[in-house]
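The next part holds the structures, each set out as structure tokens.
A short reminder: the numbers here are calculations on the coordinates, not readings from a lab. These numbers were taken from a predicted model, which means no experiment stands behind them. Cβ atoms are built from the backbone, for glycine too; each structure is taken alone.
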Structure P
Amino acid sequence: MRVGISLTSFHNVADVREGARWMVERTAAARDAGLDSLFVGDHHAMPGPYYQNTPIMGRLLAEWDERPAGCLFLVPLWNPVLVAEQVGTLAAIAKGRFILQCALGDGRAQFFGMGANMRHRPSLFEEGLDITRRLLAGEVVSSAGRYRIEGARVAPRPPQPVEVWVGGSVEASIDRAARLGDGWLAGPELTPERARRWIDFYRERCADHGRTPTAIAIRRDVYVGETAEDAQSVAEPILGAGYRGFDRSACTYGTVDSVASQFREYAGMGYSDVIVRHLTDDQEKVLGSLARLGEVRRAVLDA
């Protein structure tokens, strides 16, 4: 099993340079810990400081190495020509393989803020992803569907094929991942029980569609403590306050041994990657947890 990180992009800070600096420092810490991949997310029309995926990833790649990196794109909120241009440029900057994570997205505020129609999300997603892939493959693309495009092409194009992970945690989106994606990214809200049920469903749908996934990933929101008491003191107040409305069992915290044991359970289910995000936004705590995640990774690999 591989252990990667999806950096938190929202930071409620008075000085916006501080949040950007935190992301740079966390990238360097993830690199030094030997984590296997680096990602950032995607949201729009946010009320607080949210560092947008393509410019911040361009900066973070200066701290990264040849291990895979990528961005999430909420495809219905983007023009597919712009997605292809951004991915092509980032892939040219990256020293290693670039992974395009993508999902439908949700939230009336960001859809209204971006002038997108939520009712058209599935068709916008499928058409937008198809156009993006064709452009990245070097095609000249015209479309008269949801997107009105004529004779579009992009450059630079990625120096190696871009892998596409489709996110989702309900039946329709998991089937879409099996049908359209190279891999599937399971959501952070899944309990271990639901994670086991949905990976079985995903594999069934892959078989039905005649596809073999390159990755089956799950995101976990975590904190790796220096001690069990440290882990509990950091995580419990956050979970007790109703963290993101998640069931507590969807989140992972504890010592190196405890977190490694929980990750091995996901490996046993068949997940190839755990993509972590931190429960806390305290920079000192996050950097310490990142260093210990390197130990978690080694413990999982050695098992």
Structure Q
Amino acid sequence: MIKALRKPLCLHRGDVIGVISPAAAVEEEKLRRGCDELERLGFAVQVGSHALDRYRFLAGTDSDRAGEVTLMFQDPAVKAILCSRAGYGSGRLLPFLDFPTLARHPKIFLGYSDVTLLLNALVQKAGLVCFHGPVVAGEFANGFSPRSLAHLLGLLTTGRGEETIAFPTVLRPGVAEGRLLGGCLSVLVTTLGTPFALNTDGAILFIEDIGEKPYRIDRMLTQLKQAGKLAGLAGVIFSGMRSCFGDGNDPALLLSVIMDVFADYSYPIGFGLPAGHDGENLALPLGTRVRLDTQQRHLAFLEPAVE
């Protein structure tokens, strides 16, 4: 686990936000609406020259998309980088990225879902704090709750949003601290056997997904377990796993699957954090230290996310 992570500088009103498309092709109208919202919030927007490219189902070629990531990191005028959307394709960029170069230019990087691959790679390979949260052609274009927006702006402009985020369900009681890693489960498992697999030792692992049946969740968690990625954790916090309850829409089946997979471990496990594909999508600063307290039923942020 990386011990010392570099944090980006805080964002100010008027700063330039770079918008890129590292994964799937994006609809121009949705991207425009999201950029309009960023401008309404007081920021200048610089849309990447390849953000609206189309190559098969991707937003341009791998080299062009990876090049845009690098250019945005190296551009001193750009203070934050937001992803237009996710979908599929972020993992294809990883071999093209020079992580030591990116590490020399720490700045806010925000996205989720398929972008999970870039976020955790930047934490582990570049030693940078990154942000799991809303995308431009998604939440910014379509609207999201005042709570989610206030929390995100707090994180990016002051380093602190809500001090704690509550969740409703305790699967195993306890209190643990560690660096926050994780994201979309179906994406995380694709890193196994690659140089970009998570180093989960001592981490608080956040797991979220959408629309996966309980047997698929079982399969993916079992794969993580057999790869040794669950043994050294400090704790686990799940999202509400939207639409992952199966045909009967009964959470009991999924919760029993989770408890079975994690039966060999003693660390705390919570369920229902409102992040990721789960409604409010509260932003999470990956790489920062957090406390998972399933007795108080909240995730607490122990340090500011930006300088």
Structure R
Amino acid sequence: MEENEMDKKKVIREFGLSSFSIDNQTSVIILSLIITVLGIVAYRTMPKESFPEIVIPTVYVGTSYPGNSPVDMENLITRPIEKELQAINDVKDIRSTSIQDYSSIVVEFNPNVDIAKAIQDVKDAVDKAKSELPSDLDQDPDVLEINTSDFPIMNVNISGDYPEPDLKEYAEYLQDEIEKLAEISNADLGGTIEREIRIDADLYKMDALGVSFSDISDAVSAENVTMSGGNVLAGDFRRSLRIDGEFRQPQEIEDIIVKIENNKIVYLRDVARVRDTYEERVSYARSSQLLVVTVNLVMRRGDNLLDDSV
């Protein structure tokens, strides 16, 4: 009995990996250092993105129907299309908005759905709904993919004590410089206004002189033209000619001859007034209650966007 107890006490249990590590300390330390160094190198060279691309199959359906209230847009456009969209498989959510003259529907699919198949399914559903849509639609509904990688991930605001046209000029220069960066896919301007040369015609003067709108339009189009004049041999060289007929100042437009009738010349200034102005604003940009011009940046995907050199 005593001998059995002594045998049990002599039994030693050990873990093979620990014993091997103790017996080969130098090799284990070197192997650990190698693994650590390789891990650090792999971490530093691994491509990283500040805003990784997340692919969510989402399709947008937009329909324009001018002259209709939001209630009419919902009843005439949104509901017939939604009815067909609900029959599509693997649809996760459908969101719609009906506003004055426009209907928008966002269809979100399950993550495992291929975006090309999702777009085709939505197009087929919209085609089925056309029989229930108004027959006087100007154009068919637009079916587009919503790609989150196309959304701006950075906004650069430009402000200062300058007129808005000057701010736009500075923004356009910055836009060109930013688009030269390999990491930038696109840079768009926001909160800007576009220059517009406006011709305000006087209907009473036009009627008195027998001038129509087509006369004014044709005259302006015919005068504001730059064309090639062929080429001419000058000595040992052949030089090309260019006829520059584009307007440089808005006041030059007023001197256009609109019509000649009974040897009487009718200039544009006789029936209209030319103004150097701006188009109707379609976007606003503000920062700290100041008027700014915004440069919206869209980054390329797959680049190391966290690199300090960017």
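Comparing distance in nm of label points 7 Å out along Cα→Cβ at positions 158 and 246 across structures P, Q, R, which is largest?
Going through P, Q, R one by one, distance in nm of label points 7 Å out along Cα→Cβ at positions 158 and 246 peaks for structure Q.
Kindly point out which one of P, Q, R the value 1.81 was derived from, the read-out being Cα Rg over 2.2 N^0.38 Å.
Working through the options, I get structure R.
For FRET efficiency 1/(1 + (r/R0)^6) of positions 118 and 238 (r between Cβ atoms, R0 = 30 Å, to 0.05), which structure out of P, Q, R has the highest calculated value?
Biggest value here belongs to Q.
Tell me which of P, Q, R gives 0.40 when you compute FRET efficiency 1/(1 + (r/R0)^6) of positions 30 and 182 (r between Cβ atoms, R0 = 25 Å, to 0.05).
Q
Out of P, Q, R, choose the structure whose coordinates give mean count of other Cβ atoms within 10 Å over residues 38-45 equal to 14.5 when calculated. List each step's numbers first, then the result.
On the way: P: 20.8; Q: 14.5; R: 9.4.
Going label by label, the one that fits is Q.
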